[in-house]
Structure 1
Amino acid sequence: MTNQSTVVSRLSWSDVWGRRLDRHGLSTPARGRPADAVAAMCGAHAQVLSAAELSVGLRVAGVTRSDVRQALWGERSLIKTYGPRGTVHLLPTRDLPLWTGALGALPATANSMSAEARLTPEQTEEVVAAIAGALADAELTIDELTAEVATRTGPWAVDPVVPAFGSMAPRWRQAIPLAAHRGALCFGPNRGRKVTYTSPQRWLPGFQPAPPSAALADLVRRYLHAYGPATPQQFAQWLSAPRRWASQLFDSLAGELQRVEVAGSAAWVCAGDTEPAPVPPQGVRLLPYFDAYPVGCHPRERLFPGPAAQRALSGGQAGNFPVLLIDGVVAGIWHLRRSGRKLNITVEPLAALTVAERQELDDQAKRVGEILEGEPLLTIGTVSIGGHA
């Protein structure tokens, strides 16, 4: 990738960690609303909703899980849907046109299903249209939505051909993330213990996906602000998109991006965004499963140095373990076991903590308790629980 500027700014890794912590609200929690924090981190992974609640609470002063739930199901300033990598995320409702415009424009990825099980392109379009029609004015469970899709398409859509936790799910479910990326589907409130789906049009009337080129450019800018300096390849990994496509996208934005060097390695930021953070990287944080910071930050060998890579990564994948973050870098793992209001927190540091770090860890455990509305009990010891699937 080329850049018009002949002057290359240089940043240290301390500068990078400080910028990222500051922009995530992890150096000093911001004063604002949950949706603002979610926008700043480019979405909060919400496959485990309690983890998303903790991710948001750690970034906004005084916020608890009840505040996040109110933002999601009460005021509707957050929306639960499929985001980057086709995984469940909380996104700001106001940004849904951007996200659907960008995610709906991603190149199709290779389908690992057998040829007999895959949806054809024509069937995919038919299923997405059926989902949009079924959810236009309803909140449906997966079984109810299956029945509606079958009625609107045909019996082929419900053939049990998709492997799913030891059983076989109907064929049409392959199209659920795409339907979300097109703006046809999002999550509704649970009905008892059952998940429901609905149309985001019900919460954001008249919304349309933004034009793809503008949406993708905006997403690159937001990603680089939160996670930069970064390379096109790292952006591709975060988004689960082809690397060549990401490089071409960055090239198309060359006039808006600026090359910098971090310890001799080239990466990119938004043009002019080369200042270090107002404060050095600092602080002890207990980040939950799939927190946006360890998932989105690169390179892995810098964020997970030495033993941290062996203990806190799962086949090179970040997020499967909750992590102890010290001064912007992974320094251990932790686990939480809830029993009523009791929150049993076990932290396994990978090096001895200083007196100041231990005090900060105590304070952080108290903050976790406030966010999750429980009574924390902190133990320093070995975490025996394996990573999340």
Structure 2
Amino acid sequence: MTPDQKALVTATVSTLQAHGVALTTHFYQRMFEHNPELKNVFNMGNQQNGKQQMALAMAVLAYAENIEDPSVLVHAVTKIGHKHVSLDIRPEHYAIVGRHLIASIGEVLGEAATPALLEAWATAYGELAGLMSGLESGLYQNAANQLGGWTGWRPFTVKQKVAESDEITSFYLYPADGGKVAGYLPGQYVSLRLFLPELNLFQPRQYSLSSAPNGEYYRISVKKEAGSQHPDGLISNRLHDFVAEGGIVELAAPAGDFTLDTSKPTPVVLVSGGVGQTPLLSMLDYLVTTGSPREVVWVHGSRNAQVHAFREPVAALAARHEQVQHHIFYDTLAPGLEQEGYYEGIVDLQKLNGGTLMSEADYYVCGPAPFIRKQVQDLAALGVPRAAIHFEEFGPATLSV
């Protein structure tokens, strides 16, 4: 990009701050009208609730604000790249998106969208698309080259469904072709897609892998959205209600950059809310099954014991392994739970600040955005360095962007 083109892109920052969501909303409507086949790629639940439009608006704004040095966005770009690979997004998709994005800028800005401005944004988008495609090409190669690896969508058989609580069920997924499965880093996820007759679409969703790598199967643990007909729960509820043992689902290879750093000797504190515990379960399982000597503190929040999945397995691990502590927060403590390690109310790390929390530890946090925001703020107030705090947000990554 020329200096003049960078200046033109930078000059649109205030407009993006004020009207970014309107722009991205127009963009998606335009793209789906002209290329309806892409509805099979995008999560239409996030289209309906507006999360995808907000996430894209924030990403476009961040790119415009940092056009002089996009390298500061490397973390966000990497996270998006992993998501794209998990959805089997290819270079040809970038050409479609770019065409509709530049057209949308012209249609939304009207006379303010001069030919020079549109050319500047087209150049900026082209550079970003090249960066993303290069990153994703490497991820695809890594996925395909390892034992049991693949790219695209691969059929898996649901061999077991195990109820973990009143709301959460684990699905044990084995390759339908009888082959091996690729390894993964503790904390990663897989994309799963099903055909929804009511939408006449394939729809993908991401689910964290909830056990340590084993080479034979993948386990995901899925919350049922009781009574929900909202698109957010369409795939999760269909898995619970209509996909029986022996049923077939399609998976993309494991992806994601929210992963346990297995090379470090530091203590590990795993902090989760609700079904946000699933990637942290993989981390805990890995640390225990590999015989790691690292200290582990498990902190989890749930509404009550009935909806608290994996309560007994985690408690049993803590009882068998002296380096593992566990602390549970319930909205209300039922009779019989007034014991050490159980607390009433939402997860409050301040209550554990009596030697349980360690300044030299790495902290992994997962849950909804408000939960993450509170835990990160509390950890910062406790003096934990930002570099030691790692988090994963459900849905489009608005926090990390």
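Please treat every number below as a calculation from the coordinates, not as lab data. Model, not experiment: these values are computed from the prediction. Cβ atoms are built from the backbone, for glycine too; each structure is taken alone.
Comparing mean count of other Cβ atoms within 10 Å over residues 53-60 across structures 1, 2, the highest figure comes from 1.
A value of 12.4 for mean count of other Cβ atoms within 10 Å over residues 69-76, calculated from one of 1, 2, originates in structure 2.
Matching task: 20 is the computed value of relative contact order in percent (Cα under 8 Å, 6 or more apart). Pick the structure from 1, 2. Attributed to the structure labelled 1. Which structure, out of 1, 2, was helix-only ellipticity at 222 nm (-39500 (n - 2.57) for each DSSP H run of 4 or more, over all residues; to 500) derived from, given a value of -10500? It traces back to 1. Work out which structure the value 16.1 belongs to, where mean count of other Cβ atoms within 10 Å over residues 125-132 was derived from one of 1, 2. This value belongs to structure 2.
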